[in-house]
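Asks: Input: structures, listed below.
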Structure 1
Amino acid sequence: MNRALAAGATGMAAQQAVLDIVATNLSNVDTVGFRADRPEFASLIDESGSRMGAMASRSVRLFSQGKIETTSNDFDLAIQGEGLFQVRSASGAIAYTRAGNFTPDAVGTLRLPNGASLVHVRMPLGALGCTFAEDGRVRAHVQGAAQSSEVGRIALYAFPNPAGLRLSDDGLFYPTSASGRPARGWPKAGGFGVVRQRCLERANIDVMTAMMSVLAAQRAYEASAKSVQAADEMLRLANNLER
């Protein structure tokens, strides 16, 4: 294959991959706890060791802090700093998430919109209110009791390589051999972040930066397309000369 054609074609494919990833990030800008992806590239090398272009080899999930917004819901929780909530998915498997838009069900279990439940915490029936301390301790106010009582404590979890976690269709992260085994700790201790009540963490996406990435990818795509057109024209002229 003509080297110029190959470089241009692979460049177009790589920039299309960038556009796809950025578009997915932007479409989830309001998704609670969403973690953005970043594309990574690799050079294509031919048998002689010469570069023939580039390709999007993979995308890496970023676990940087997202923007924390204040809400009026007692059961909205956000992690400021390192850590993940441990939940039990609707299918019963243990999973992890940064989303904290919980709602108590009929038996006091705190659930996410996808049906996953927060582990080790259950609100007592008839609870009039609750408080979530920065260190994860949960206290409930029950009718007839003079003082609130502790009903559980939220632990946080960290992985040696969080980018290796598998994102499932339910929006939860599942451990893999690449992510390593989770380390458990309490909020506000051991390098873990703090729990913020009446707060939600939005997606860790900077919209302006993402839009600039879209423009850069579009221009690079157009440049690669023009190089393909130029290479095709040169081949056409060469073929005509041979005749």
Structure 2
Amino acid sequence: MIKWISAAATDVGSKRRINEDALLERPEVGLWAVADGMGGHAAGDVASHAVIHPLSVLERPETLTDFVDEVEDSLMSVNQQLRDYAAQELSGRTVGSTVVVLLLSEKTGICLWAGDSRLYRLRNGQLSRLSRDHSAVQEMVDAGSISHEEADSHPKSNVITRAVGGSERLLVDAAVFAPEADDTYLLCSDGLYNEVAEDVIRRKMALLPSDAVRHLVDEALHNGGRDNVSIVVVRIEEA
């Protein structure tokens, strides 16, 4: 049997006045999430919290499959709410939010996401990314037109191609995996990985979740903190 412990933190960063990120930590039901709002002024803040709030009140059903369905239904509903809000209050300006969700049971883990907020896994000292960015530069990398190194400094590096509220029909991607004891999972907004190298992320994830969260936020701020940064760290342990 396995159990999990987690920790979370969000920071406005050094350059922004409003924190447009939101996060959720619900270890009692095996659900964690990070959302990164967009739309300018207070709209991004509205969007990210609109995504997170309904997830914060979901009851865990008997099966993980039903849990996935409820999370997806929630995101679809928020997608329409944000579309309506943008049309009525903001003259049709796009208001949206990325989201990455981690669901865990004893034998199965599921990552759901839209946008470029990420889920990483540290296993046996090796860092891997379980989500895949919905972004313009990721599409260019996939097509072979630019390298991973070029993607970091590309002028379209902040252009995302999918978000809750971004289009009439929301497509949520999913990855299914088997959690193992001693795994560590990291959900984060781009304010972390745009400031902190993956090798540093890997080393900090080896710490206790509360220490890992604190060190990673500090690292992002030390390196410039140009964006809001939100982090959730989940450690799997033998029960």
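Every read-out reported here was derived from the displayed coordinates using simple, explicitly stated rules and does not represent laboratory data. These numbers were taken from a predicted model, which means no experiment stands behind them. Cβ atoms are built from the backbone, for glycine too; each structure is taken alone.
Asks: Comparing structures 1, 2 by volume of the Cα convex hull per residue in Å³, which one has the largest value?
Replies: The maximum falls on structure 1.
Asks: Further question on the same structure: Once distance in nm of label points 7 Å out along Cα→Cβ at positions 27 and 195 is calculated for all of 1, 2, which comes out largest?
Replies: 1
Asks: State the single structure among 1, 2 that was used to calculate semi-axes √(5λ) of the Cα gyration tensor in Å, for residues 163-202 alone, giving 26, 19, 6.
Replies: Only structure 2 yields this read-out.
Asks: Of the structures 1, 2, report the one carrying the highest value of mean count of other Cβ atoms within 10 Å over residues 43-50.
Replies: Biggest value here belongs to 2.
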